[in-house]
Structures are given as C-alpha cells and as structure tokens.
Structure 1
C-alpha cells in the first residue's frame, strides 16, 4: 500500500473569496484593455477618414499625402 503524501504536499481547497477577488481583478484588466482597443480603433478610423490633427486645421490624410508627395519629389530628383 503506498504512503500518503505529507501534509505540506496536500493541496487545500481554494477560498471562494480569493477566487472571486482574482476574477474581479482580471475582469477589470480585461475592461481596461477593451477601452484601450476602442480608443486605438477610433484614432485609426480618424486617420483614415481624415480627422483633424490636434490644435490645427490640417487633417491626418493631408499630412500623409504631403509626406508621400515629398518622397516622390525626392525620388524623382534622385
């Protein structure tokens, strides 16, 4: 007959309060990540749809287009 494990090796049943606390923490982190993802999606959509750059009348699309034009001019002169 095999020997019983030592008392220190026997795992105890987890407390429901500790489990609930950890799950609430994980839910809170997940919610924070969801908010961050939505903010980034909004910023991305704003760039693609031509939202205004903070504090100016120029859109992101205009800035990107002007940068592309400058690169094309540089390549042509090269």
Structure 2
C-alpha cells in the first residue's frame, strides 16, 4: 500500500485511488487522533541502496506496512 507523511507528520494513505487520513485505532470515537510520527507504534524504516533504490516505509501498530511515496515533513535546517 502507498502513503505519504504530511507536513504535520500525519499518515495519509491511498485507498481506491483517493488519499485519506489514517486515524489511530486506539483513540476514542470522541477524540479521534490522526495516525502520525508522534506515536511509538509508527515504525519508520529506510532501506538505503543507491538513490534510485532507497525505500522508505512505515509499519503502524505492528500491522500494515505502507510504502512512503512522499514525506512532506520539514527537514532539519528547513524554516517552518
């Protein structure tokens, strides 16, 4: 599955050709929290190869793994 991490660190997944925010399955119905890099169950992996073969993926809650096709978070040294 493909996804992106938006500028807030939230996980946005592609489903049926449309992008949608992924919400935390452990948050309450009243206080739905977006799934994001703030969570300890948001496991990022970057497999380095040459620049063409580098892969960035995220596994959430020990379950689904998403291939990250875009990471919009500010990089170190970027102005916010």
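A compact table of results
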read-out	value
Ranking 1, 2 by distance in nm of label points 7 Å out along Cα→Cβ at positions 1 and 57, the structure that comes out highest	1
Kirkwood radius over Cα pairs in Å - structure with the largest value, from 1, 2	1
Origin of the derived value 0 (helix-only ellipticity at 222 nm (-39500 (n - 2.57) for each DSSP H run of 4 or more, over all residues; to 500); candidates 1, 2)	2
Which of 1, 2 leads on mean count of other Cβ atoms within 10 Å over residues 9-16, largest value	2
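No value in this document is a laboratory result; all are computed from the given coordinates. Computed from a predicted structure; not experimentally measured. Cβ atoms are built from the backbone, for glycine too; each structure is taken alone.
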